[in-house]
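Enquirer: Below, each structure is written out as structure tokens.
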Structure 1
Amino acid sequence: MEDKNKNPIDYRGYFGDRRLEARGINIAAGMINKETVILNRLSDDRSELVGSCRFFENEKVSSEALIKEAASRCKNATKGSDVLAIQDTSEINYQRHSGKLSREDKQLGPVGNNTDIGFFIHPVFVLNAQDAFPAGFSHIFMWNRLWDKETKYERKYRQLPIEEKESYRWIESSLKTKEILCDAASITIIADREADIYEEFVRIPDEKTHLLIRSLQNRILYDRKEKLFEYLSNCEQAGSYEPEIRNGQKKRKPREAVMEVRFDKVRIAKPAKLKKTDYPGYVGLYAIEAKESIRTVPEREEPVLWRILTTHEIKNLADALQVIYHYSLRWQIEQLFRTLKSQGPAVEDSQMENGKGLKKLVIMALSVALRIMQLVQDRDGKAGKPGPIVFSEKELIFLKVLSEQYEGKTDNQKNPFQENSLAWAAWVISRIGGWKGYRRACPAGPITMKRGLAIFSNLFR
């Protein structure tokens, strides 16, 4: 029989120790409900604090097991679905707590300006392609650099095989995603310009796995004199679209831009550095250019410009616009990092004193950020997700009591969503977090959701 009170994060069977697994479930529940990763705040007394510290110090609780559990939940959530797998890198910086950390710790290294201490995370954040609803993480890659690492020149970086470069994380994460999401109907792996790697275009695509990568390099074309960028700019314009450029996007002036779209199928030539390998002489891809019309570019600004390489077939403007839209969803992983650091559990505030424990904590905290983003994503009910995705049966019963307390007398102040839906639950959490509840009011964001979840946790206990 299914455990109706089962927490969304369940470590049973992952550590081989029931007491450890129970402790992990309790810590995960505390992180999700209290929206913090600071162990002092998670623990009700010293005994619980000591138990939590021992959990993260225990060798049986490995980062690999935590990642495996997160990937397993993502796999179950995406069976039979078309998914978008967005990957990117972010640093976790603990310089503020450097006095408690040791440079001798092999799990920590230089970040940022190469003097701060911390490590890097590279998650693959999976969305449902139909409604862009967050499903979880197919893989989480973590690493740290060495304090005495040689320069690229000293290591002869350009001559190294891709497997020995940091950039291999893009390929490894794609391979892991294909393995984990084997039951998905299709996978589109999306990444920014750092992932513009010839070896990835050769090794990753198959009949149900596609790549969608923003172009970095003005690559040589196999059968043309022009390079990629010049060739795309000379292609016939297929049409245009008019996105809204909002204030705050790289200090651009707000406006409704006119984006001119061009596309064609191209053959990307094998780079000269791969001359002695068994990679093919070229790889066939579809290339898209979306460039802002000079008519809408403000003075002293460069036009908005996206060049995208994809294995998806582009037959017409509608196909091109679909690819552009899917690439635009890459902002979701940037929002994930903001939620993880500043708008949610604030992982960089942790005062744990060793790198191994900090990495485990960050893996668990990603699930906290995921929960916040799921609530924000379906706050308007458009995704139509059920409440049990995030809340247990008992929590939903308590949310019903709170919903009645927070509803006003007028229809405009009533919870407008179907009971026990995720949107219904998000409305209640938003109200608890301080949102006024008026339908015309600006909807609640991650910080309000975080505050509401923390208060809800205290009330539910």
Structure 2
Amino acid sequence: MTEKIATTPAEPDGAPRIEVLDILRGLAILAILFMNINDMGQSFEASGSDIRHLGWGPVDQVVWWIREILGNGTARGLLEMLFGAGMVILTERAAAAAEGRWTVMRQYYVRNIVLFLFGVAHMLILLWPGDILHTYGLAALVVFLFRRLRPRWLIAIGLFLATMQLFAGGYFAYYQPLQERAEVARIEARHQAGQPVSPEERTLLAEAVKERRERAERRAETERTIATEDRARGPDGNFYSWAADQWRVTFERAQIELIFVLEAATTMLIGCALFKLGILQGRRSRRFYLNMTLIAYALGFAVRTWGAWEQSRFGDGPMLIHVTSEYGRLAMTLGHVGLVNLLVMSAAGERALRPLVAAGRTALSIYIVQTIICLWILFPPFALGFYGQWSWAPLMLAALLINLALLWAANIYLRHFRIAPVEWAWRSLVEWRLLPFRKRTAGEAAPLRTGA
């Protein structure tokens, strides 16, 4: 495989670019809007608790199934893996420049602390509770400590969280509740038939009644939260009610931030390993990527199709998706990695995917612009005020149209400028100097192709 690297001064800070990684990053940052737009255009609470609140007509259901199986969590997975690869690239560059260990650590930590602060601003100023930048900034600080491990250890540690979910979640979140419900049903049947029930069994029945009451109370509380959110963010709301509700969601999510950081860190470690093994950047054979794609998609489609079916039943019983979701997410993400690398190996595939390079090189700016378009223009109580008016299908169509416009704009932009605005601000702050913004005119060398 040929690895495409820009080794010219085209990068303002002198960093080389690996084209297939830019393609993956561009794909991920555009795909993430399909995951976010439902939380921007409708209730954040309903997206995670009652998807029917966003509309459940036949077309909406088809769109939701496609999104759930192909997309949910995989854009996040790609970005996390690319963060891991980026850590390897950055630290290897520093090592090649003969910089000391503490200098490398300081530079890397400053880079990600600044990213964390950008994420905080994204949440508190641009009012997007679903920000990932602050999470990735924190996770990257942890991942750095494992950078020298061999790939097999990185993968083993990276799979720890998914395996813990599989075994611990499999018992406590699925098997045990299932057994308890079966036991309660058996005791209730005996009781209704007039058969004697032991004191221990009566206690179990009382606990089951209490649990049902608590579930009903939680459902009622969820419905009240959705109604409150709709009032605050809908046509009856205003800037202050909207901002207050967005901040409420932000601070509620902060209480479980550790879970998000752990998920990101473990997937970043897998990304480190895949880069060290040459898998992410296309150094393996066509046959390798074909097998990787088929195996990963087979597992991913099976797990996620079952999970989507469980969710679409809208029951309150234990579901396997709560046990297998992380393995399904990783498998589908690896399938996407394999497919992209497979396509890039063909001339037609490379031409089709080449526009994504620009999206990958302007990913941070695209991410922020997505928020501005959706949260501040389309769906706030002011401006266009479309909150709550579009169901799943129109929301996904809107995401597609926005992404096409942003992809076109990114390609036009990079014809004239060397770096996107948010990237420029981030990297200038990290290096404590103003990086060059506009492209040089004549004499700038073209990207080189270097064999892997």
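Enquirer: Work out which structure the value 3.6 belongs to, where distance in nm of label points 7 Å out along Cα→Cβ at positions 76 and 204 was derived from one of 1, 2.
Expert: 2
Enquirer: Which one of 1, 2 has volume of the Cα convex hull per residue in Å³, as calculated from the coordinates, equal to 179?
Expert: Only one of 1, 2 returns 179 for volume of the Cα convex hull per residue in Å³, namely 1.
Enquirer: Which structure, out of 1, 2, was relative contact order in percent (Cα under 8 Å, 6 or more apart) calculated from, if the result is 15?
Expert: 1
Enquirer: Looking at structures 1, 2, which one was helix-only ellipticity at 222 nm (-39500 (n - 2.57) for each DSSP H run of 4 or more, over all residues; to 500) calculated from, given that it came out as -22500?
Expert: 2
Enquirer: Comparing volume of the Cα convex hull per residue in Å³, for residues 84-171 alone across structures 1, 2, which is largest?
Expert: Evaluating volume of the Cα convex hull per residue in Å³, for residues 84-171 alone on every structure, the highest lands on 1.
Enquirer: If distance in nm of label points 7 Å out along Cα→Cβ at positions 332 and 372 is computed to be 1.8, which of 1, 2 is the source?
Expert: 1
Enquirer: Have a look at 1, 2 and say which one yields 0.05 for FRET efficiency 1/(1 + (r/R0)^6) of positions 124 and 348 (r between Cβ atoms, R0 = 25 Å, to 0.05), as calculated.
Expert: 2
Enquirer: Once distance in nm of label points 7 Å out along Cα→Cβ at positions 252 and 316 is calculated for every structure in 1, 2, which label goes with the largest value?
Expert: Comparing 1, 2 by distance in nm of label points 7 Å out along Cα→Cβ at positions 252 and 316, the maximum is at 1.
Enquirer: Right, something else. Ranked by distance in nm of label points 7 Å out along Cα→Cβ at positions 156 and 292, which of 1, 2 sits at the highest value?
Expert: If we compare distance in nm of label points 7 Å out along Cα→Cβ at positions 156 and 292 over 1, 2, the biggest value is for 1.
Enquirer: When distance in nm of label points 7 Å out along Cα→Cβ at positions 36 and 308 is calculated for each of the structures 1, 2, which structure yields the highest value?
Expert: Answer by largest value of distance in nm of label points 7 Å out along Cα→Cβ at positions 36 and 308: 1.
Every read-out reported here was derived from the displayed coordinates using simple, explicitly stated rules and does not represent laboratory data. The model shown is predicted, which means the values in this text are computed figures rather than measured ones. Cβ atoms are built from the backbone, for glycine too; each structure is taken alone.
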